[in-house]
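Bear in mind these aren't lab numbers, they're just calculated from the coordinates by the rules spelled out. Computed from a prediction, not measured in an experiment: that's the story for all the values here. Cβ atoms are built from the backbone, for glycine too; each structure is taken alone.
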Structure P
Amino acid sequence: MNLPPSFRSSLRCIQLLGIVNSELLKQRRVDVFLRHFLDDLIILHEGVTLNVRGEQRVWFGILLHFCGDIPAANFVGGFKEGVGFANLPCRSCMISRDSLDEIHQESECILREKISHESS
């Protein structure tokens, strides 16, 4: 987050991680394809020592944002892909299907917690 938004949010900063057939992805599971990427994220989270201009420095990194449509994001996150018939269609909040047209801001929603994810 030490870069201005104009740099970290520009189109040239978006990096494609990979392309895989959806049937193969479902067959082998997403973690098989993301294993090396996730291992690298863990290394960055713990810190990487780099020599920058003759000086040894430790650099840290995190994944700031994952972008995808609802089915893809749900699949990668381990949730049900299709939410067409779900009573609670949002993976982030407790909005009910009946309230979808009434609530327009996150502040009007009750956000989910780990316990509520596991129970619903």
Structure Q
Amino acid sequence: MLEALLELLGEFLLQAAVELLVELGLHSLAEPFQRRPNPWLAALAYATFGALLGGLSLLVFPANFTHGAWRIVNLAVTPVAAGLLMCVAGRWRARRGDDLLRIDRFAYGYLFALSLALVRFTLAH
């Protein structure tokens, strides 16, 4: 049981680390662009970017951190936790007076993490 919880924690930490790095990179890249994209286009972009990074993460971590039925639990729980983490990061940024990106909201953070998790769920060993 403890091993399964540690595996879930490993998957969450991987997704959270990737998402926070992406957020940091997006904040630095977003400044030159003034016009905000359509929300549906932004959602499609976050899903695509999450899937792409999920595929790239397989180069570094080709095996799942979770096994058996825990893989489905991971697929359901980890994106929600990562989305909540991005929401907390967004609130922290808002309190500091920083500009917010869409990924600083739960729905976009969740979508990004879900697409990353789906790729890992499907393709990891």
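Any idea which of P, Q comes out highest on mean count of other Cβ atoms within 10 Å over residues 92-99?
P
If helix-only ellipticity at 222 nm (-39500 (n - 2.57) for each DSSP H run of 4 or more, over all residues; to 500) is computed to be -27000, which of P, Q is the source?
Working through the options, I get structure Q.
For mean count of other Cβ atoms within 10 Å over residues 44-51, the calculated result is 10.9, so let me know which of P, Q that is.
The structure behind it is P.
Here P(r) over Cα pairs in 5 Å bins from 0, in percent was calculated and came to 2, 8, 13, 15, 17, 16, 14, 9, 4, 2, 1, 0, 0; which of the structures P, Q was it taken from?
P
Can you spot which of P, Q the value 15.8 was calculated from, given it is mean count of other Cβ atoms within 10 Å over residues 52-59?
Traced to structure Q.
If relative contact order in percent (Cα under 8 Å, 6 or more apart) is computed to be 41, which of P, Q is the source?
Working through the options, I get structure Q.
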